[in-house]
Structure P
Amino acid sequence: MTKKERTRQFIIEQAAPLFNQKGYAGTSLHDIMETTGLKKGGIYGNFGSKEEIAVASFEYAVGLVTDKVKLRADQKLKSYEKLQVVVDFYRNYLANPPIDGGCPILNTSIEADDTNPRLRNRVIEALDNWRGSMAGTIRKGIRRQEIKPLVDAEEFATLFIATLEGGIMMSKVYKKVRPLNIVLNHLERMIQDELVLE
């Protein structure tokens with residue numbers, strides 16, 4: 001990795017929590033300069049705009065979460081166990097998030113849905129990847145006769161993600177873990193009752 005690539009990565013890593021906590025509109029160039037210790041030229045020598053930093057920071061933040069879940073899911077053999085890993089991961093998510101500020105998909109989607117098409121498109125891409133991965137796991141489980149054959153993989157994945165993100169949102173707003181725990185318990189029952197072929 002070149003010095004320029006290292007500097008660029010450093011800016012992304014430092015800016016990601018800022019954008020995830022304060023949002024795009026709430027994060028200023030001054031905030032990024034203060035956090036990184038770099039001057040304006042050092043930042044804009046690596047990025048063409050604040051939006052470019054925000055997009056790279058969002059992708060980095062999503063990657064942190066995805067990599068942690070994937071690492072745990074890869075250790076499981078059965079398809080439904082891989083989905084259970086997601087539930088287990090989010091049990092400690094509020095107390096120990098991979099990135100400060102909570103879920104980058106949730107945070108960015110709420111802010112960018114009407115205000116920033118480029119960030120919105122990145123959120124859509126991240127959601128499509130997540131839903132596609134989950135639906136693929138379910139379809140594989142159906143083929144391996146681990147999951148009930150009539151399950152609609154895309155529908156289940158959509159409901160799972162929407163329910164989980166809603167639970168995270170409610171827990172963050174109330175500043176209580178209980179709403180997320182209620183959702184996680186429900187998702188656990190969904191996996192057992194709607195997916196697992198006994």
Structure Q
Amino acid sequence: MYIPEHFRETRIEVLQPFIERHPLATLVALTDAGLTANLIPLQAQLRAGTGGRLLGHIARANSLWRDLRDGASVLAIFTGAEHYISPNWYPSKKEHGKAVPTWNYATVHVHGSVRFIDDKTWLRNFVASLTDQFEQVRVNRWHIEDAPADYLEGMLRAIVGFEIDISRIEGKFKGSQNRSTPDRAGARDALSAEGVATADIVELAPDSD
């Protein structure tokens with residue numbers, strides 16, 4: 001991914017919560033049939049120094065787990081807030097006119113090697129953990145034990161788990177860091193006025209001046 005230095009994000013304390021807020025990743029892999037991409041919710045366990053793991057599962061009917069050998073390279077793409085940025089939002093445009101349209105966005109690319117797991121105990125524990133992660137904000141939480149045992153067993157037989165050992169993490173938070181502080185404030189205020197969540201694309205991006 002092309003990342004100008006002022007848009008690069010490497011802080012684990014920023015990347016981990018970003019993935020937790022936007023867990024539905026596009027998992028890209030190269031098979032004998034060519035490139036394939038699947039949307040899959042993933043659980044991240046990042047470590048400082050670009051290490052860690054991603055955990056997930058796919059339908060057994062999805063041929064990906066048969067098409068890829070253990071250790072095959074994959075890319076998980078997590079995307080967050082994004083929006084068009086108008087030059088009219090920059091105070092500096094009124095001063096000298098030196099502004100053009102752009103697009104602000106936040107994304108994290110996680111590279112690694114995949115290993116598929118066909119183990120009932122692992123799958124049950126992972127599905128329980130993933131469910132608890134997403135249910136924790138709800139008043140009436142659903143737990144894996146709420147499903148009938150025989151039904152749950154059948155559903156677990158219909159999936160295959162996987163772990164991705166992370167080799168590289170690339171974070172790009174394009175939030176007008178190449179503009180002045182007043183211009184960034186103008187973009188943030190305009191995005192807020194349009195009801196756009198700005199945390200990922202303006203507020204988290206470090207100031208450039």
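For structures P, Q, calculate mean projected area of the Cα convex hull in nm² and state which one comes out highest.
When mean projected area of the Cα convex hull in nm² is calculated for P, Q, structure Q comes out on top.
Given structures P, Q, which gives the highest value for distance in nm of label points 7 Å out along Cα→Cβ at positions 38 and 134?
The maximum falls on structure P.
Assign the value 0.05, calculated as FRET efficiency 1/(1 + (r/R0)^6) of positions 54 and 94 (r between Cβ atoms, R0 = 30 Å, to 0.05), to the correct structure from P, Q.
The read-out was computed on structure Q.
Compare distance in nm of label points 7 Å out along Cα→Cβ at positions 30 and 78 across structures P, Q and report the one with the greatest value.
Biggest value here belongs to P.
So FRET efficiency 1/(1 + (r/R0)^6) of positions 118 and 182 (r between Cβ atoms, R0 = 35 Å, to 0.05), computed for just one structure, reads 0.50; which one of P, Q is that?
P
Given a value of -0.65, -0.67 for log10 I(q)/I(0) by the Debye sum over Cα atoms at q = 0.21, 0.22 Å⁻¹, for residues 46-85 alone, calculated from one of P, Q, which structure does it belong to?
Label of the source structure: P.
Looking at relative contact order in percent (Cα under 8 Å, 6 or more apart), point out which structure of P, Q has the largest value.
For this comparison of relative contact order in percent (Cα under 8 Å, 6 or more apart), the top structure is Q.
Taking distance in nm of label points 7 Å out along Cα→Cβ at positions 126 and 174 for each of P, Q, which is largest?
Between P, Q, the highest calculated value is found for Q.
When P(r) over Cα pairs in 10 Å bins from 0, in percent, for residues 22-109 alone is computed for each of P, Q, which one produces 15, 38, 27, 15, 6, 0?
P
Where is distance in nm of label points 7 Å out along Cα→Cβ at positions 14 and 190 largest, in which of P, Q?
P
Name the one structure among P, Q that helix-only ellipticity at 222 nm (-39500 (n - 2.57) for each DSSP H run of 4 or more, over all residues; to 500) of -24500 was derived from.
Source structure: P.
Given that mean count of other Cβ atoms within 10 Å over residues 70-77, derived from a single structure, equals 16.1, which label among P, Q identifies that structure?
The structure behind it is Q.
Each value in this text was obtained by applying a stated rule to the coordinates, not by laboratory testing. Since this is a predicted model, take the numbers as computed values, not measurements. Cβ atoms are built from the backbone, for glycine too; each structure is taken alone.
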